[in-house]
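The structures considered in this document are given below.
No lab work stands behind these numbers, since they all come straight from the coordinates. These numbers were taken from a predicted model, which means no experiment stands behind them. Cβ atoms are built from the backbone, for glycine too; each structure is taken alone.
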Structure 1
Amino acid sequence: MKQIALDIGLSTGPTLSSFFVGRNEPALKYLQTWVSSSERSPVPIYLWGESGCGKTHLLTAVRDALLAQGAAVGWLDADLYDPPEFDERWTAVLMDDVHLYTPEQQHTAFNWFVNATTPKSGTPRGVLAAGELPPADLKLREDLRTRLGWGHVFALQMLSEPERRAVLRQEADARGLFLSEEVMDFMLNRFSRDLGSLMQLLDYLDRYALQTKRAITIPLIKSMLENE
């Protein structure tokens with residue numbers, strides 16, 4: 001059965017505290033400590049795992065936490081085709097979806113990496129990167145690939161189906177919503193199963209049910225899709 005991906009915006013951005021950790025506690029705890037430290041380790045951090053395991057959530061959460069502290073950061077992802085030059089004011093550089101980088105983006109990423117870890121002005125900056133493959137398997141220029149792998153490397157795991165069900169139930173209960181087992185089965189079988197997409201779906205269902213003054217049922221979900 002074909003899964004459906006919804007492009008629905010969340011009301012709030014990702015945070016470290018809103019990350020459903022599952023078996024990824026070591027990565028989350030390290031990032032929480034790193035972000036809150038007054039003297040952050042300059043050792044690079046690399047997160048890898050399949051799509052939907054939370055890599056972009058964690059990178060975005062770290063970026064937003066640093067910005068909230070008044071820090072400046074550099075951000076590069078595969079959709080940014082005209083990135084800026086490295087800025088000495090940056091506290092850290094964050095690079096998402098490195099496995100998709102074009103040769104030009106790889107050149108920028110390498111430049112940022114070198115300038116961040118061996119700066120001319122003194123204190124090294126943090127580097128946090130993420131991709132779908134472990135460093136050894138990345139199809140990138142060798143000097144960038146090896147640098148991504150010489151720091152802390154965390155393999156992120158997808159939540160199991162029981163964990164996803166538990167999260168859905170927890171989030172629905174927090175909103176005062178009732179999800180029957182039949183509805184849960186439908187959501188998990190018909191929509192993208194990564195947690196971010198499921199949380200977006202629940203957010204949209206919450207608003208749609210409120211607007212239509214109906215309980216969340218399979219017919220309601222089908223009606224929502226027909227009115228998209």
Structure 2
Amino acid sequence: MRILVIEDEKKVAKALREGLEAERYEVRVAADGEGGFLQASRDSFDLVLLDLVLPGRDGIDVLTALRERKVTTPVFVLTARDAVEDRVRGLDGGADDYLVKPFTFPELLARIRALLRRGRLDPTRKLQHDDLRMDLGARKVTRRDQSLELTGKEFEILECLLRHRGRIVSRELLAREVWHVGARATPLDNVIDVTMVRLRRKIDDPFEKKLLHTVRGVGFFLGARPE
């Protein structure tokens with residue numbers, strides 16, 4: 001498994017490289033945004049670890065540019081920026097996960113393993129409800145055969161909803177299965193709600209039949225509107 005670390009702090013980059021190589025990952029390091037963007041867009045990696053505060057080119061700009069170029073490599077943001085707005089911006093920009101510094105290395109490894117497992121899903125596995133279809137292997141979502149462009153977190157939320165279709169999905173469940181945290185907090189609730197609004201705009205707003213519903217005070221529901 002090849003991992004690209006885009007990090008300008010030498011001590012952090014060195015620690016990440018040594019720790020990941022000890023776990024038998026192949027690691028490349030870029031010390032600035034432009035160099036990281038060039039490597040991530042030109043070479044093949046299984047994962048990108050991306051700092052947001054970088055010289056030459058901001059991490060969000062790197063992330064946005066990669067997604068605009070249709071680079072689908074999972075991007076894991078590591079940053080000292082912990083405001084809700086920063087998290088929302090990163091996830092909406094196409095990040096697949098977000099971890100605030102300082103963090104523990106075991107947690108980072110666990111999240112990396114989770115992301116890499118999702119990248120190796122059987123390509124024949126598909127989920128569907130009504131005319132909404134998800135191809136897990138190709139990481140594609142369509143509705144009425146129209147392709148829908150989702151961010152990493154939007155894709156994971158929709159996967160969770162499809163797996164639990166016909167049942168209410170609580171914020172607690174989304175926190176565990178999508179954000180990999182054991183306890184909810186108000187900032188995370190805000191991120192969940194904002195991401196859900198953006199997901200609804202993509203899968204429901206262009207279509208007459210609405211599939212995604214909010215159950216006030218409880219959670220979310222994919223299917224016929226619950227009574």
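Below, the figures for the structure above:
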item: Structures 1, 2, by mean projected area of the Cα convex hull in nm², for residues 74-201 alone: label with the highest value; result: 1
item: Which of 1, 2 leads on mean count of other Cβ atoms within 10 Å over residues 34-41, largest value; result: 2
item: Entry that produces 7, 33, 35, 19, 6, 0 once P(r) over Cα pairs in 10 Å bins from 0, in percent is calculated, selected from 1, 2; result: 2
item: Structure from which 14.5 was derived, mean count of other Cβ atoms within 10 Å over residues 106-113, options 1, 2; result: 2
item: Highest-scoring label, criterion being relative contact order in percent (Cα under 8 Å, 6 or more apart), among 1, 2; result: 1
